[in-house]
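Participant: Structures incoming, each one as structure tokens.
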Structure P
Amino acid sequence: MPYQLIRDSISQDTVQALRQLLAYAERGELTGIAFAATFNRMRYITNVAGVLAKNPTFCRGAIRALDDDLSAIIHHRDPMETR
């Protein structure tokens, strides 16, 4: 079965979002993650884990979907309308 982009209800609050993702991972529902994280003093990291680390081609496609959503936000469009 091919992967399918689904709507999510992950919080915009950093701590709450991480708690939600951790709960999914602990239940075995979250199987991979790719992220960019910011730190104090204008520092950041990027990384990938799980299924997405094992399948970098698919990961790049998923990140491209995120890039599309960010573009829609920048241009004041509802990112869900682009799907």
Structure Q
Amino acid sequence: MQSQAYDGYFENGKFYPTNTPIRIPGRFRAVLTVLDLPSQGDTSTDWVDELEYMIKEDVSEKLHMDDFPRMDFGREPIVFTDKE
């Protein structure tokens, strides 16, 4: 019998793994141990709403390509095309 452990957090009735999603083919008996510790870091997605609000309300000066001059490497840029 082989056992595996997965690290994550439990929130609002769902388990969220801290790394990649868990994919276990088949049906197996499982035991979930909930530790009496807070999850590490903020795992909510509230920051997305805040970011979208900040972008929408942004009134700073809009930048243009001319604001970022190309760096001079002392040679012509390489142009990649299908033509030879």
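Values quoted throughout were computed directly from the atomic coordinates according to the rules given, and no laboratory measurement underlies them. Computed from a prediction, not measured in an experiment: that's the story for all the values here. Cβ atoms are built from the backbone, for glycine too; each structure is taken alone.
Participant: Matching task: 43 is the computed value of percent of Cα pairs over 20 Å apart. Pick the structure from P, Q. Write down the numbers at each step before the final one.
Facilitator: Values: P: 43; Q: 67.
Structure of origin is P.
Participant: Of the structures labelled P, Q, which one yields -13500 when helix-only ellipticity at 222 nm (-39500 (n - 2.57) for each DSSP H run of 4 or more, over all residues; to 500) is computed from its coordinates?
Facilitator: The read-out comes from structure P.
Participant: Of the structures P, Q, report the one carrying the highest value of distance in nm of label points 7 Å out along Cα→Cβ at positions 32 and 72.
Facilitator: That would be structure Q.
Participant: Taking 4.1 as the value of distance in nm of label points 7 Å out along Cα→Cβ at positions 24 and 56 derived from one of the structures shown (P, Q), identify that structure.
Facilitator: Numbers: P: 2.4; Q: 4.1.
Going label by label, the one that fits is Q.
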